[in-house]
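Got some structures for you, see below.
All of the numbers you see were taken from the coordinates with simple rules; none came from a lab. All values reported here derive from a predicted model rather than from experimental measurement. Cβ atoms are built from the backbone, for glycine too; each structure is taken alone.
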Structure 1
Amino acid sequence: MILSKRDLYILYALLLVVYVSGLFIPIMENDSAQHATMAMRMFLENDYFNIYKGEHDYLDKPHMHFWLAALSYKIFGITHWAYRIPALLFTWVGALYTHRLAKYFYGRKIGHMTALVFLSSQAIILSNHDVRTDAVLTGATIFALYHFVKYLDRKTIKNIILGFLGLAIAFSSKGQLPVFVCGMVLLVHIIYAKKWMAVWSWKVLIGVISFFVFISPILYAYYVQFDLHPEKVFNGYSNISGVKFILWDQSFNRLTATGFNNNSPDYLFFFHSILWAFLPWPLIMYTAMFSNIKRAIKHKFKSYESFELMTSLGVLLVLLVISTSKFKLPHYLNSLIPLMSILVVGFLWYLQKSQKVKYIKRWFYFQVGLFSVLSILVISLCFWVFPAINIFIIIGLIVIGVLLILFLIKEKASPFRKLIVSSVGFMILINFCLNTQFYPNLLQYQSGITASKIIKEKNIDVDKLYLKDGIEAWSVSFYAHKNLKRMDVDKIPTELKKGEWMYLDEASFIKTKEDGVKWTTVYPLEHYRITRLKMSFLNPKTRESTLRKRYLVKK
């Protein structure tokens, strides 16, 4: 065993602290707050077949993410941490099955190291507080892949059904992306490991049938919301089939950017996004990917023990195909991170067994040098941007930093162990600072959060609260625990009654005053679009000039 039990206890405990600290960050606009509010409406109205984005039908993503969030609200209440619980649970399921698949391919000694690589990856940590569909997708996808690989080896009906169950959960969260990912990497594995006989089996047919049984609740929900209502208009089209959309149209719409504003011509988008999404491991991963493919070519693609191409060639082929899509977002990479984690540790394990320890030493020195500097820069930036000091945050940073320094200086360990522990440790240090110091202070400039605090403190009746139509303010609805009605700015002078409240932007506020509206109570709110940070905002001296005003007002 490369890592000691003490290493595992400390690293898992500190990672858990990082993940739990992320639970309590206020909800972030736009997508995370939007999804949380959509799930809240589902829960409040006890309507689990229809998904609405504000007052409009929502077609883009399947129901599973919203069902799980609604279930969490039912158990824990409507809070931002309750919304994040399913993501946290599926992330640790992902860690467990990343561990198991790594152990299956490379032996029991590297299982925990692979789980730690996965849990310390930047995109995985981020997906647990900026929660969308990706954490559930990632956990379910690696669960499915583990059982599919086991089936190909053992040919058991249990594994094939569990594999399709995981795939069904992933499909029910994101659509066809996980089906493509699993299909592509498994095809590589089947060809390389010569597992064709396991595919041509009645058990696979049973598995496919079980998949459609498992996704039938999603298909039925789409059928109820769209197929039964051909009169509904979505993106200018009527007579829409929800079932056809999720089984076919969704992927092609993304490939062609149909219905999306973003149209990315950057064919290297995912390859350079990995450089931050898979921190601190991307350079090792790329080295491992091309080293494995080179070894396979050298051996003329003949299979041998403790070597696989699923995590290298399989992942590369997925990246090449999705790079042709005209609509790209970084979190599409999340479902590949478990496989990339296995690739990284499998490669390092190969170097260890091949007596190529000098290369591991070089990676260790590189990682420590780079992430020592990066940690200092991130922590310094966090406290420069937001100078407010919390003694508990300082103590936490000192404890993590001291443990890391003591390990690096005093611990007599193999380069492999030092590389894993130090890299994970630096990501714990960085993300503890981000989750406790940076994000909570940053969200003070998301005016929906400030408005929600005023609504609660002043005991404002949310039944008399409106949002200006067209404004991004999902967090106001979420913290009001109500799907707030929207009103066009032109209707405010005539339709908003005396004693009613409105949340609106500065231009609309000025227009209402020009239209003769007399506001009896005015709360001006500082606002910045916090998902698009610029140095002029981060710099405390120039921040004031970047802020806009929003208003919570009473007629």
Structure 2
Amino acid sequence: MSLTALASTPLFQVDPAILPWKDRIRISYERAKAISRLYDLDMNDVLTVSPKYWAFQRDPIHAMDGAAGTLLTIHYNLCLGTISMFPEGKAELVKKLLAFEISGQYCLTELGHGLDAIHLETTATLLETGELEINTPTEAAAKFMPPTTPSGIPCVAVVFARLIVNGVDKGIKPILVPLHDGREMYPGVTSKALSPRGGAQPVEHALTYFKRVRVAGNSLLGKIDDKALDPKTAFTHNIFRVVVGTLSMGALALSALRISTYVAGTYSMRRIVNDSVTHQPKPIIAFSTQRIPVLTALAQIFVLEAFCDQMYEVFVTSQDIQEKHFIAAVFKTTVCSHAFEVFSALGDRCGAQGLFGVNQISVLHQNVRGASIAEGDIPAISIRFAIDLIMGRVSPSPSRDPEGILFQHESSILAELRQIVRSAGKARAHSREAINTLILPRCQELICAVGDRLAVEAARQCNVDPLAIDLYIASVVKEDGAWFSENAGLSQGTQRKMEREAVEALYPRLQSLLDKLEIAEYVTAPIVSDERWKCHIRGLRSFEGRKDTAYAAVEARL
């Protein structure tokens, strides 16, 4: 069975929102296992981020059910990906994980230590018996977010803890810890289910605590004392799969964009209103306020798809973990920043229908909000790599079009921020506050400027439709209209003309552009066709009065 065929099966076509809570959790695990079985990844695929593995991460079926996508990303990328770096003696466990007979989790961040996970508090003490004892010393040390509650299949987690040997802290190490047998937690392990995330497909996120949990000494992934690496470098190496996840979250957002745009575009073509002037029926896509956001979203998807392909190639060929993380951060930040604008605009353009989870857009929006935080919170990674850019510690690939307005935009922002840092350095008493107030709020702006330039260059190299590229550029100009007016000689009228001309040139091809998304099999929204809408209505709970029930007038009383 193909993945598109799987997406069309009852397992994926049923609306989980009509099911009881526990069944919603269960069906996401069933979907995850079905996807896993079809892709049949091996350990080398996971370790090397092979083309097969990347196709798995990019598959829109992850966006169809964000909960299943979350489970699979944690399972393969974070859990199995970390084990693949230290595979000795783990063959039997790996076999069961690859078959999804055991669910893999990844417990890194804590309630009190998210972005500063290097300061986590969970401990793993080496005992005289050779065993390791895992403990959660404080409430703040509870592992935060991984869905560790019993889910019907056994679960093992890669748990990051401070390794204590003879009272000496040997640094943060990954350790394999069994959590439950699918029905009950193992002794000493406590999982507390958190309240559901608003609007997103339900993953039963949890707080996880350990109390004197003993595991075999060979559960440690890696060496007790790695003298070749300083603690920070060792920690960065051990959590490398978070960097792969950063790239993957951008791909997930792109899949969600494809589905949302297809839903909004198709609905806009079939939704008919009466023209207030001609009194004739016409589709709402005929209004510029409708087609501008739909066509802009399409243009952004085609450009960002090319960007995605190119960033993957650079990522897997680079041998520098810093460069890999920078590439992933730029890609994720750029895609998610555009996605948030698109989700809001498309949801609004569907009116009240855009509010309902069954029509996918609002749920996809919330799922991508989660993805934007997972594996590198966007503001945090933007700050980190914008500062590195400003200080010259990293640099994007040289521009293929140094005279282009997007490269000028990127260069201007970078030069301005570097000047602020230089000026702040001369006034040392105020330098920290200047960085905080003048640099940090603009870090995401800088990273997006880099990403937009790289995306357009990738699109041109991949022969993306020039009209789509023009509309993408117009959308970037629109976001920072003041700069382009002041520095690129583009008046407000010229900027609007750029957008208008690109939209009108693409509009006659709207249906073919929607078809080019190749996403219809992953769409379950009933608003995309009359047939689906009628089927949806037939399945709704209905409340009717009985014929033999007389109407009882209600009298007002003071």
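One of 1, 2 was used to compute helix-only ellipticity at 222 nm (-39500 (n - 2.57) for each DSSP H run of 4 or more, over all residues; to 500), and the answer was -16500. Which one was it?
It was calculated from structure 2.
For mean count of other Cβ atoms within 10 Å over residues 177-184, the calculated result is 20.8, so let me know which of 1, 2 that is. Display every interim value, and only then the final one.
Values: 1: 20.8; 2: 16.1.
Comparing all candidates, it corresponds to 1.
If distance in nm of label points 7 Å out along Cα→Cβ at positions 321 and 377 is computed to be 3.6, which of 1, 2 is the source? Numbers along the way, then the final one.
Details: 1: 3.6; 2: 2.2.
This value belongs to structure 1.
When you work out mean projected area of the Cα convex hull in nm², for residues 225-400 alone for each of the structures 1, 2, which one comes out largest? Walk me through the intermediate numbers first.
Values: 1: 16.7; 2: 13.3.
Top value of mean projected area of the Cα convex hull in nm², for residues 225-400 alone, among 1, 2, belongs to structure 1.
For distance in nm of label points 7 Å out along Cα→Cβ at positions 185 and 497, the calculated result is 5.7, so let me know which of 1, 2 that is. Walk me through the intermediate numbers first.
Working: 1: 5.7; 2: 6.6.
The correct label is 1.
Given a computed value of 13 for relative contact order in percent (Cα under 8 Å, 6 or more apart), which structure among 1, 2 does it belong to? Mind dumping the intermediate values first?
On the way: 1: 16; 2: 13.
Among 1, 2, the structure yielding 13 for relative contact order in percent (Cα under 8 Å, 6 or more apart) is 2.
Among the shown structures 1, 2, from which was the value -0.71 of log10 I(q)/I(0) by the Debye sum over Cα atoms at q = 0.12 Å⁻¹, for residues 145-280 alone calculated? Write down the numbers at each step before the final one.
Working: 1: -0.66; 2: -0.71.
The value was obtained from structure 2.
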